[in-house]
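Bear in mind that the values in this text are calculations on the coordinates, not laboratory data. For clarity, every value in this text was computed on a predicted model and none was experimentally measured. Cβ atoms are built from the backbone, for glycine too; each structure is taken alone.
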Structure 1
Amino acid sequence: MNQRNRLELRKFVAPEFVCGQGALRLAGRYAHNLGMRRVLLVTDAGVRAAGWADAVGESLARAGVSFTIFDSVSPNPRSSEVMAGAEVYRSEDCNGIVAVGGGSPMDCAKGIGVVSVSGRRDILAFEGVDRVSVPPPPLVCVPTTAGSSADLSQFAIIRDEMGRRKVAIISKALVPDISLLDPEPLTTMPRELTVDTGIDALSHAIEAYVSNASSPITDLHALEAIRLTSTALPAVIRSPDDLNLRFSTLLASLHAGLAFSNASVGAVHAMSHALGGVYDLAHGRCNALLLEDVIEANYEAASSRYDRIGAIIGRGQDELMAPAEVVASFIRSLGVAGTLSSLGVTGDMIPALAERAYVDPCQATNPSDLSREEIEEIYERAL
């Protein structure tokens with residue numbers, strides 16, 4: 001694993017993106033340029049209350065693009081919400097989608113787009129890799145958090161409520177047409193959301209860097225995301241209204257998204273998906289509580305890469321600490337404490353969780369081939 005062929009063929013996909021203060025006010029221009037005449041504006045109640053959906057709506061109106069707001073989106077978006085949104089999209093005769101929010105509205109928007117061109121097939125039918133055969137309608141994303149990178153990636157994660165599981169839909173057809181990266185919406189994020197989404201970005205970058213599908217291009221983005229997150233995230237927690245720091249976390253999410261969308265992730269995300277499906281937990285917090293133990297389990301398969309990660313996050317001050325300890329110490333410094341059991345996870349569910357994580361598509365690019373039993377042991381250590 002530590003010795004890689006740099007000349008091995010790799011593909012790289014990315015959307016167009018615009019970065020900087022005021023980017024969200026370009027939503028109308030880009031929607032118009034993409035031929036949208038009536039838009040489904042997908043958001044959630046919190047983002048709408050903060051005023052960001054209205055700001056994007058004003059931009060659409062100025063460009064002469066009409067819109068209907070769909071804000072019935074939960075954290076860990078449900079398949080039923082995707083199907084409800086697709087019905088609104090059809091009934092309102094929309095021909096494009098604008099998503100405003102964090103990962104949940106953006107993933108829901110991707111799902112709505114897939115269903116809208118599939119003859120109303122259930123979104124869960126598209127689980128897996130390259131199952132989306134018909135291009136969805138144009139999609140503009142305006143992220144209001146810095147971490148999910150759903151505005152850049154070819155992933156959509158949807159919760160199957162009946163099966164109590166998270167479904168990964170992976171296809172380059174899901175890559176948005178454009179992402180408008182504006183630091184202003186990030187200033188209304190509460191501290192806990194700032195931390196959780198920042199750790200999600202860090203998890204994306206770490207797992208992309210050690211992924212068995214990584215490449216020299218994804219490595220560049222992953223390492224820069226790790227550097228930016230390790231410096232900007234602690235600072236922005238102290239100064240949440242600093243737009244320059246918020247922009248740095250947004251850039252970290254950008255780099256992490258470009259890395260993991262093309263190199264994928266690994267066991268941390270596979271195991272977090274299982275937890276989110278069963279317990280409906282915050283994704284970033286699950287990642288935070290699993291990272292240390294997964295790094296320890298994977299270390300021998302990618303030791304030089306984990307050592308480099310440890311050196312970046314520790315900034316050379318923790319040379320005697322193992323990379324897993326460095327990462328865990330950094331997470332604790334952000335105020336994250338507790339265990340999976342403190343989130344309500346019980347030991348009797350570990351075999352079922354391990355089974356779900358074992359078959360998650362993200363497990364395929366984990367640097368080591370973890371068995372069900374090894375995954376169970378990681379869950380047990382994190383309890």
Structure 2
Amino acid sequence: MIKLLKNARIYAPAPLGVKDVLVVGEKICRIDDHIQGYEGLPEVEVFDLEGRTLVPGYIDLHVHITGGGGEQGPTSRVPESQLSVFVENGITTVVGLLGTDGITRSIENLVAKARALTEEGITAYALTSAYGYPPITMTGSVEKDIMMVPPIIGVKVAVSDHRSSNPTGEELIRLATAARRAGLLSCTPGLVTMHMGSGKGGLDPIFYVLDHSDVPAKNLLPTHMHRNQALIDQGVELVRRGGFIDFTAGCDDQELEVNADKLAACLSQEGVTADHVTMSSDAYGSQPRFDDKGECIGLTYASPKYLHKTIQGLVKRGMPLEEALKLLTTTPANILGKTGVKGCVAQGAGADLLVLGEGLAIEGLFARGRTALWQGKTLMKGKFE
């Protein structure tokens with residue numbers, strides 16, 4: 001199917017002005033001031049985007065696609081994700097992972113769900129293991145999982161958290177080296193995503209890896225960096241050393257505002273740019289509250305909607321749209337090794353395109369070239385939705 005998107009104000013995420021975009025199959029084939037000769041042909045769909053903004057579809061690096069939770073027992077297990085919710089919030093690529101529960105939530109189930117989401121229309125990757133160390137895997141090793149089990153592209157582990165196994169610096173080196181080696185052999189990122197708690201160690205284990213091994217900083221991604229100011233300060237240091245950090249958007253409107261302020265403040269630091277900072281939703285992962293004794297006293301779960309709401313909030317705070325968009329487009333694409341393929345509006349890139357109206361309201365979405373959302377109607381849904 002061929003689609004012609006006319007008169008779109010493009011942020012690629014850099015502003016390109018008003019252009020026409022030609023989409024053939026799953027790819028952007030041409031971007032020009034005026035593309036003619038296609039209108040009226042029966043196999044061509046024409047979308048007039050005059051007055052609207054066209055940006056890359058969002059990449060969410062941290063999603064509990066099979067559901068997370070469980071910190072208050074079996075009844076607190078969060079339901080799995082639905083395709084339509086990603087679509088309605090502008091998300092075209094997700095990285096699925098497990099959380100606290102690596103027992104009743106399995107890698108096998110995670111892989112099946114990622115494959116289902118991809119078959120249904122978006123792009124989904126997965127990380128092997130969960131919070132604990134040694135890692136849990138499908139094949140018996142992290143390297144084999146990454147090399148032999150698409151769509152696995154890396155591994156997860158929890159660090160500096162009372163729910164983690166408190167891996168040592170040497171253990172993290174072994175884990176990161178295995179992931180990197182497998183990534184090289186399989187042309188995948190070999191990513192080590194580290195759930196960061198608010199524990200005393202902070203990013204110290206990550207700095208140990210950088211100081212005592214040759215693992216590139218790009219292979220290490222600490223997430224939930226909003227926890228406290230001490231963790232943010234260490235994150236600034238990591239970015240200045242060439243690393244990347246990931247902030248969580250929030251689980252309600254109040255936390256969204258707090259986390260957006262923290263993110264904006266971090267980006268204002270000398271040596272820190274959106275080229276080394278990402279934002280993810282932690283969607284369908286539980287958001288437990290613990291008291292001073294470590295008892296879980298409340299629990300909810302995050303939603304994908306807070307990603308786009310944070311983008312709107314950052315722009316209202318004065319951040320240029322092209323800078324805010326990097327958090328969900330070019331920078332996560334870089335981490336995934338998909339620069340020029342995902343997270344951009346460019347000739348030859350994948351046709352993951354988000355249409356924004358007045359006030360940056362979501363009005364349309366194209367996922368891998370298919371119309372997923374248009375004029376308020378969700379057209380791409382899961383099999384049982």
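Compare mean count of other Cβ atoms within 10 Å over residues 291-298 across structures 1, 2 and report the one with the greatest value. All intermediate terms of the calculation are to be shown ahead of the outcome.
Working: 1: 23.0; 2: 8.9.
Max of mean count of other Cβ atoms within 10 Å over residues 291-298: 1.
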Checklist entry - Which structure, out of 1, 2, was helix-only ellipticity at 222 nm (-39500 (n - 2.57) for each DSSP H run of 4 or more, over all residues; to 500) calculated from, if the result is -8000? => result 2
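Out of 1, 2, which structure matches 20 when relative contact order in percent (Cα under 8 Å, 6 or more apart) is calculated?
Working: 1: 16; 2: 20.
Checking each candidate, the match is 2.
Assuming 2.5 is distance in nm of label points 7 Å out along Cα→Cβ at positions 139 and 275 as calculated from a single structure, say which of 1, 2 it is.
Values: 1: 2.5; 2: 3.5.
Only structure 1 yields this read-out.
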Checklist entry - Of the structures labelled 1, 2, which one yields 2.8 when distance in nm of label points 7 Å out along Cα→Cβ at positions 331 and 363 is computed from its coordinates? => result 2
